[in-house]
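What follows draws every value from the coordinates through simple rules; no lab data is involved. Please read all numbers here as calculations on a predicted model, not as lab measurements. Cβ atoms are built from the backbone, for glycine too; each structure is taken alone.
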Structure 1
Amino acid sequence: MATSSAPSDRATYRTVILLRRSEKLKLERLASREKVSSAEVIRRFIRSGDEMLKMQKEEEAISAAMKIIATSVAEANESLCRTINRIDDLHLELQKRDIA
């Protein structure tokens with residue numbers, strides 16, 4: 001069983017959870033494989049869940065930033081296309097004036 005060196009890291013609260021038989025068996029197998037208590041397996045899952053939530057929030061922030069960037073790039077591209085078209089029109093106008 002894993003022990004913690006810092007007294008503040010020790011588990012001091014108890015809670016009761018209801019599990020299906022298959023969940024209980026899986027919990028016991030995980031604990032046995034890791035050579036830790038069932039409670040430690042649950043604590044580890046809670047800690048990893050915190051990390052997963054943090055990663056999910058980071059992914060959501062990245063996704064939002066990517067949408068903003070994509071919109072900005074599309075707007076800049078449209079603006080450049082309008083500018084190029086305007087330059088082409090002005091070029092044609094100048095060519096007409098040179099001929100006349």
Structure 2
Amino acid sequence: MKKIESIDIWQNGTTKTATQLNVIGTGVVLSQSASFAWQLLTEEGHQVSQGNMGISGEEYKAWGANDDYVYEIVASDLNLVIVEPSEEVEESSEVSEE
């Protein structure tokens with residue numbers, strides 16, 4: 001699961017804010033293609049949107065062993081921005097032992 005820049009989704013007459021992208025592999029044809037299910041989730045983990053997509057050809061060959069690549073393909077296709085934690089945030093969350 002990856003954090004994304006917040007995006008508002010209209011669901012059942014209410015605006016929900018998606019903050020997470022989840023991608024699950026659903027099928028692979030070795031050396032050819034792979035298919036995935038994606039979900040957009042709220043901060044609390046509630047699904048607000050979902051769908052399926054696949055990669056093949058050069059995209060599939062470029063995948064290798066890095067699953068972050070798949071997240072980037074899905075995010076790009078959905079016009080989402082994956083948020084990477086900054087070093088400043090990571091450092092400020094460390095507990096001092098003094």
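Quick check on the output: 16.2, 55 is Rg and Dmax of the Cα atoms in Å, derived from one of 1, 2. Which one produced it? Among 1, 2, the structure yielding 16.2, 55 for Rg and Dmax of the Cα atoms in Å is 2. Supply the structure label, taken from 1, 2, corresponding to FRET efficiency 1/(1 + (r/R0)^6) of positions 44 and 68 (r between Cβ atoms, R0 = 35 Å, to 0.05) with the calculated value 0.90. Of the options listed, only 2 reproduces it. Can you tell which of 1, 2 yields -6000 when helix-only ellipticity at 222 nm (-39500 (n - 2.57) for each DSSP H run of 4 or more, over all residues; to 500) is derived from it? The correct label is 2. Please state which of the structures 1, 2 yields 0.05 when FRET efficiency 1/(1 + (r/R0)^6) of positions 20 and 84 (r between Cβ atoms, R0 = 41 Å, to 0.05) is computed from it. Matching structure: 1.
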